[in-house]
Structure 1
Amino acid sequence: MTPQLHRLSARLDRTLVALDFDGVLSPIVADPANAVALPGTADVLTAVAARVARVAVVTGRPAADAVRLGGLADVPGLVVLGHYGLQRWSAGALDTPASDDGVDLARRRVAELASVRPGVTIEDKHHSVALHTRSAPDPAAALAELRPHADAVAAEAGLQVTPGRFVLELRPAGVDKGMAIRSLVAETGATAVLYAGDDLGDLPAVAAVRELSASTDLEGVVVCSDAEEASAELRAAADVVVPGPPGVQALLRELAALD
């Protein structure tokens, strides 16, 4: 048994299992529209859901996209928080707010930025917009060059910039995965949390788990899905490091089998 999972065994029925989608349930691909969950994901989440208080997916994607791409619609009791918690999908129903006016402005501005930079693409998430440099001739250099321009657009539009692997996402301020984790803990009354992520956008969730553990009796376990582009910061902050989505799936199977 993974030693860190043993810490959850005494309170498994009060455990929240929260998981990012890209890089955790789904391998990273060049085009986010082509991402799909690893085969067997719905089955292992169903097995985990039978043992814990709640299974949730917390993602920057639109919630319905994660459900569709993951084949997750029939996982019992699953909650999917999309756009870092702005959206909520549960039992086939989607609760989503109106789009922020600042996102509409940013959408136009980032289109101009991308149009003159080879290989830079835009992902329109409706509640946010992202600039991807993965297909640029030098992805890291393109990301660094774009960052001050993205910051300027965000300031004009009243948004915040969230960096990730070869991506800069412009989204409403004050919304992050830490807020999402806190809301799920409050909703479920969980006394333990297992959170799995892989990128910079997961660090607020890690901070929330650590802060809740320090201020309450909550038991927290942070998992880094260590795919080839995983965040070094998340890797350093994690309790458990596993080899990408297959490692996450193996860990979840182990969790579902705990005595």
Structure 2
Amino acid sequence: MSEPVIRFFGKSDVGRKRDHNEDRYHFSEIYNYAILADGMGGRHFGEVAAEMTVETVKDKFENYFPSSIDAVRDSDQGQAVDMVVCLLDEWIRDANFQVWDRGQKDERFREMGTTLAMVYALPTCVVVAHIGDSRVYHLHEGALTQVTSDHSFVNSQVATGAMTAEEAQASSQKNIITRAIGTHRNVKPEFKIARVAKGDRLLLCSDGLSDMVSDDQIAILLGQSKKGDLILDDLVAAANEAGGRDNITVLMVDYSG
């Protein structure tokens, strides 16, 4: 069986309520990854944290990605996964330190931070790394699964049974993040491995989408037989039609059949 063609798409929109965009993203079909960062901290410095994070990871891929991973991408994906997890763990921790250190040296940036969601795509699986409440979804045969688990106060309450999922969605505390890049000297990224097949799609999104559009609607829009850019246009439009309360960033990894 031939391998799938892996395509990447991305789009970001300021939304209808914000006057600037603190989200940042990047993807590379050469290095097979996509990254999204949703900046926070107010005073227009959230985008500084997001930009630093995305640029740090981008620089690592472009200058330090080992050719040995390319050599085993097809022949031993298990080994490739292990190597990528080790690399991303180091690179994300380095990005965290740089953002945190910037805040220690300049009080203006003391409160800034950012979420992170990223994927590295292999022929039959993806490595998913995340910090915060930006999400990664997996669409397989029309069924949508949330791969990541939000690092948020309300999600921890749901996990312990103190709050229902419906109460969490309606809570005024749902945007309280329990883990973020730049807010502490050290951070621990969470990793997941998702098996994929031809026809599958991965969606990375900031909470500007997931807070405004239901998973059921995301599944419908993500499953459309349209070009990738048009699907992302529809997702952004749906978030704006629902109120567009925050910046909206969406990236899609398409395993073409």
Structure 3
Amino acid sequence: MKTYGLIGRQLTHSFSPHYFNSYFAKNRLNDHQYNLYPLQDIEEIKGLWSSIPNLVGLNVTIPYKLQIIDYLCDISQTAKDIGAVNVIKKTSKGWYGHNTDGPAFLETLKSFLGTNLIISAIVLGSGGSSKAVTWALKQLDIEYLIVSRSGTLNYNNFDIEYLNSHRLIINTTPLGMYPNVEECPEIPYFLLNNKFYLYDLIYNPEKTLFLNYGYKQGTQTKNGMDMLHRQAELSWEFWTHK
């Protein structure tokens, strides 16, 4: 039985098992399965690998997209450029890492913006997902500012003037993700209007508080479901490519 799965800390929200196991059933891959593997510490990955010898591929989510790199034999050039890994596979030399978040976000962002010219963005969060987002923004020559809880630019010194020139706001934090649906990044939502684009990488719930506040102000909004589907497709291509 070829086994795939997802590692992270809080995985109850994940759609991945349903997505992949449905795919396996549809394509009659009866010797394939996809499971959740919650880890309280990244060190536990060693025990997981040794205890499940038929484990051949894993997705990686919060908070291990950076930490997992130290446990891999190598990573792809895309993952090196981004500085984070969200998918790994077993090879003859060890576990090898890649990043499908960046390409998936890039594709879905281009679709979201259409022909509208966006020259600058605000990225909320500085973790592994943020690195994939900023990589994609660079591909599109979109300048960006990173806002995080403890960074040089944070929610306490966030100047409302930033909104005058940054019309795309991307939430890469877990704030608002199920079950903590009453949370959201603390930005001045009352200043938003129909010229803004809000993209939340969270897909559960479908409309986070971040997106709901933006929607009420007339902004264009998008959640992370399309990106999630695309990165899953790219993960499968990575796992099965020789």
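Each value in this text was obtained by applying a stated rule to the coordinates, not by laboratory testing. Being a predicted model, the structure only gives us computed values, none of them experimental. Cβ atoms are built from the backbone, for glycine too; each structure is taken alone.
Overview of results
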| item | result |
| --- | --- |
| Among 1, 2, 3, structure where semi-axes √(5λ) of the Cα gyration tensor in Å, for residues 13-100 alone as derived comes to 30, 14, 9 | 2 |
| Among 1, 2, 3, structure where distance in nm of label points 7 Å out along Cα→Cβ at positions 61 and 189 as derived comes to 3.3 | 1 |
| Read-out relative contact order in percent (Cα under 8 Å, 6 or more apart), computed value 15, structure in 1, 2, 3 | 3 |
